[in-house]
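Every read-out reported here was derived from the displayed coordinates using simple, explicitly stated rules and does not represent laboratory data. Owing to the predicted nature of the structure, the values given are computational and were not obtained by experimental measurement. Cβ atoms are built from the backbone, for glycine too; each structure is taken alone.
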Structure P
Amino acid sequence: MRTEKEEYKVLRSNFISLTMLQTANYILPLITLPYLVKTLGVEYFGLLAFATATITYFGILTDYGFNLTATKEISIHREDNKRVIEIFSAVMSIKFILLLISFAILLLLISIVDKFSEHWEIYLLTFGTVVGQVLFPVWFFQGMEKMKYITYLNLLSKSIFTTAIFIFVQDKSDFFLVPLLLSIGAIVSGVISLYIIYKEFHISFKIESKETLKEYLLDGWHVFLSRFYLSLYTTTNILLLGLMTNNIAVGYYSIAEKIVVAIGGLFDPINQTIYPYLARKYRESFNLFVKFLKKVSTLFIVVSSTFVLFGEFFVEELIILINGEINQHIVMLLSIFLLRIFVMPFGALLSNTLIIMERKREFIKVMNYTVLFDLIIVPFAIYQFHELGLIVSFLLIISIHTLFLWYFVNQSIANKRLTYVA
């Protein structure tokens, strides 16, 4: 049993590892972003963004919520090697089955829908990232609280991709190389990760019974449903923009979005690091759980506000960095979209908290409300105002989403305290 001092030391080590990872995840793509926009043009850049948004659905399907549920199970049972092998084998089996289903669906889409058949090779090549994602069990390393492996392997993947982009992508005709190189990097990292799990953790694959697979499927269902709902007001919005407008509009939106996600994504290491810690603290001491949650929330408020202020101050410089020149339309889009950073860290924090407190019904309620508002507001906004309409309506939607999460988390904490008093 670790002392509190040892636990904080592990948290600090994991946070440093994941911060390095997140920096690489966003800084390296930002290095290639100006080059790709200049070399491929906004239209082809928009096409690649549309393909990525499409393939994201298959990533959500193959993840099936295991990045939360399997992480939690590994974290709780990591001292029990037999149970860890069961978790690893069951989750990997389910993910490979879902991968095959995903590929069959993609082939069907390419066969019957003109929008996808026109550039079918782009969608097939981009699908390689899903293969890499399935092979790389991030949830295992998170549950074991060995984040350094995630960092090293992702740095390898991103470095391969970034270097190769500058070497091989020379003009518009090379646009198909972008998803190919990205997929190769992801698959290489995935294969190496499985070797590390076998060599360092002595975990080998074992065929599990149908009953065991069914148990893990049921356990991940609510989280998968929430991830799918989440995609309905994130990824689907990009698909709607592409279907209702054109690749240029998607390109403008994607440039602004990538900058915002790069800045706001710096909160992800904190959320990923503290998730298994919070899961344990909830079982051990509810008061320490709530106290730690409040500290993190305060930190998020201060840091997100600072990021927004700096982003607004340097908004034109950011556009020059990415686009090579001032484009007032993109400047306006980015200036508005930067407001998203205020709420970005709280989506994962509050969602994870509801999962840890086993408030899955409330979690699904939030998703239902959010998707309902999204389906009502976003299509009309895109139809009337294109990419600007999407940004403004999306900001409204995620604000509503965060407020609902905050309400249910506070309600759950209050109910838990009343239970203790009673």
Structure Q
Amino acid sequence: MFKVLIIAYYFPPLGLSGVQRTLKFAKYLPKFKWEPTVITTGDVGYYAHDNSLLIEAEQAGIRILRTSAFHPNAVVNSYKKNKMPPELLRKTLNRISQTFFIPDNKTFWARAAYKKARKILSVEKFDVIFVSMPPFSTALEAVKLKREFNVPLILDYRDLWYGNQFAFYPTFYHKVRHKTLEESVLKETDHVIAVNRKVKEKILQQYPFLKFDDITIIPHGFDPADFNDVKTVLRAEKKMVITYSGSFYEKITPKYLLKALKLLQKENPELASKVKFHFVGHFRAQNLRLVKRYNLENSVVNFEYVEHKKAIRQIISSDVLWSMLPAKNMENVTPGKLYEYFGSKKPVFVNFPEGAAKQEAIKYEASFVTSPDDVDEIKNTLTNIINLFSNNELPVPSDEFVNQFNRVNLTELLSKEFQKLLKVEE
């Protein structure tokens, strides 16, 4: 067995899709002769905790080393129990954080992770260091480890660093500093993993010293084991169920969808009565107010945040799965939830702008794609979906397309990148 040291702030019992990517890699790496050790955070304040994912990690036998809980993120516990702060407060705190912390507010944790990693690297031999980003501050500390212990370093870009869709640069200095830090890290990194082609192209464009083969695309995916022996939810009503699994933040919003549903109710109340929307995740108070304002209480069910296994149950119990991305600055984003939608093989109804996510949805073939904020287009597409469902004519996805996102296969791709660094023949 070869050994990989994984450094990832987001890991169970923290929840959401970024956590799952690293968890599933660690879970399946032993199948390909790689033994993972994960350095992650201790007890921190976070709005999404998922004990079912922690149990999965423990049952997989993953060795997990946690840093000391004493750092700024650890003491912010007021929203720790799966409670998301109001959006205005979250956004304000985020802007303040990005103003005073470069590259991010996890720098204190990254230093703690460095100390933990340095201690273990001093007594054990590891073949590769693998860092999941964000947070990007982890990469700065990982470079130190690479220098000191001469261990190859691989960075996994779940999102862009410089030019990130949610980045806030209050001054020119902030922009320059982020780009300079990223450039310095990339010059000492042995290989880069990018979550999609757009992210790869952007990194190559911004840092011309990198070669095409320096970056490998390994997308988000789905774990087939998550769908095994999951019983569907019994329905009290014979209505089409359209489900969204995920949180709403920044400009990711159900506003335009709800407006479209309201418009459909006015134009064709009988057709509108045949559909029910299920929201599984942090729905936010402002969205509840929208539901009430549009008198959609009978058409919307809010499940709030649930553990991953329960979210999967809601997904497979649905007829169609919905997602949206804002119109601006999202061309490089592919939401992790989209690939679990693919794994369910349910039709998807997505309101996406031009970019990586829209391209993936179209390739899926069982897709209904609109722009994010065109209410009439969304309403017309919803009408089409309801009619197809009523006639039992909803589309079926391409199995070949879906299978390429199997987490086991994706982990095998990652293991091959590890082995290339060691020049090891399979």
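4.1 is what came out when distance in nm of label points 7 Å out along Cα→Cβ at positions 162 and 242 was calculated for one structure; which of P, Q is it?
Working: P: 2.5; Q: 4.1.
For distance in nm of label points 7 Å out along Cα→Cβ at positions 162 and 242, the value 4.1 is produced by structure Q.
Upon calculation of helix-only ellipticity at 222 nm (-39500 (n - 2.57) for each DSSP H run of 4 or more, over all residues; to 500) from the atomic coordinates, which of the structures P, Q produces -30000? All intermediate terms of the calculation are to be shown ahead of the outcome.
Numbers: P: -30000; Q: -13000.
This value belongs to structure P.
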* Structure fact -> Matching 15 (relative contact order in percent (Cα under 8 Å, 6 or more apart), computed) against labels P, Q points to structure Q
* Asked: For which of the structures P, Q does the calculation of Cα extents along the principal axes in Å return 60, 43, 39?
  -> P
